[in-house]
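Given below, in the form of structure tokens, are the structures.
No lab work stands behind these numbers, since they all come straight from the coordinates. This one's a predicted model, so the numbers in the text were calculated from it and none came from an experiment. Cβ atoms are built from the backbone, for glycine too; each structure is taken alone.
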Structure I
Amino acid sequence: MIHQLEMKLGAQARALLMKHGDLTLPQWRIIRVIGMDAADGSTAIRKVLGFDKSQFSKTVSQLQARSLVEVLDHPTDRRQFRLALTDEGRAVLCRLTPELDARNNFLMQALSSEERSLIRSALMKLSLAAETTDIPTGTDT
């Protein structure tokens, strides 16, 4: 059920992005996380998004080639880099954020007030559970 919802939400987000520009969903996600200052450093951004190293590197290169992000030295860790939005990247963020925020609001309006409260709590719990990679099997006790 979660996978089916994830697929539908991804398809909906891709359709909105195509309607308002030509970003891919991974490109948008990186721009959004940088714009939210949700993580500092390439590793932290990659982990917040759940991207593997190859996908992250490829997508950052695409954004850099389009002059939407710039890659900067990390101040304390030479193995990482920092990402910053360019003026063009900030313009894309400002243009698309209201569209995707409206989509989130639309989705939440499909639920009653009580359901919205419950789903927020449930999604937080699922998010924490999704961080676990050592998942017990039916034979573990």
Structure II
Amino acid sequence: MQYENIDSAEMAELALSQAVDEHIEKSKEAIDRISELEQQILHWNQEDIRKLRNDIQELRELLKKNFQVQIENFIHMRSIPGMRVPEEIRQLYKIISVDKKGFALYGTEMDKIAHITKITEHFKKRKEAAAQAKAKEKK
């Protein structure tokens, strides 16, 4: 391309056009990766909770960086396969899923991992402490 016959307005238009093309290409790549991660998450094989955590974290970053979207507004977390967990425990600890070995992904940032028995034990202790505190109030 010869630049000596192009004025500054045409040069600016050309630069803008090129920037838009690059942005569109990057957006397409991000959308493709987001779609791939969404499918991996929704069809997770429940083998290793760390794989699920990594996929969720990558999806969260891509959505935030490229589209300013929170992952919770993009994917329905209850659609993720995993072991059944009592609803009260699931809500209290923000459990996303549990793998076949019993490890749970939980927390508001969806980045903590613990065995479901430890979470259940903690829940029972917490419930017992609340019941004891309530009993003391009645005295």
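In table form, for the structure just shown:
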item	result
Which entry (I, II) yields the derived value 17, 13, 11 for semi-axes √(5λ) of the Cα gyration tensor in Å, for residues 37-92 alone	I
Highest-scoring label, criterion being mean count of other Cβ atoms within 10 Å over residues 13-20, among I, II	I
Computed 18.8 for mean count of other Cβ atoms within 10 Å over residues 29-36 - originating structure among I, II	I
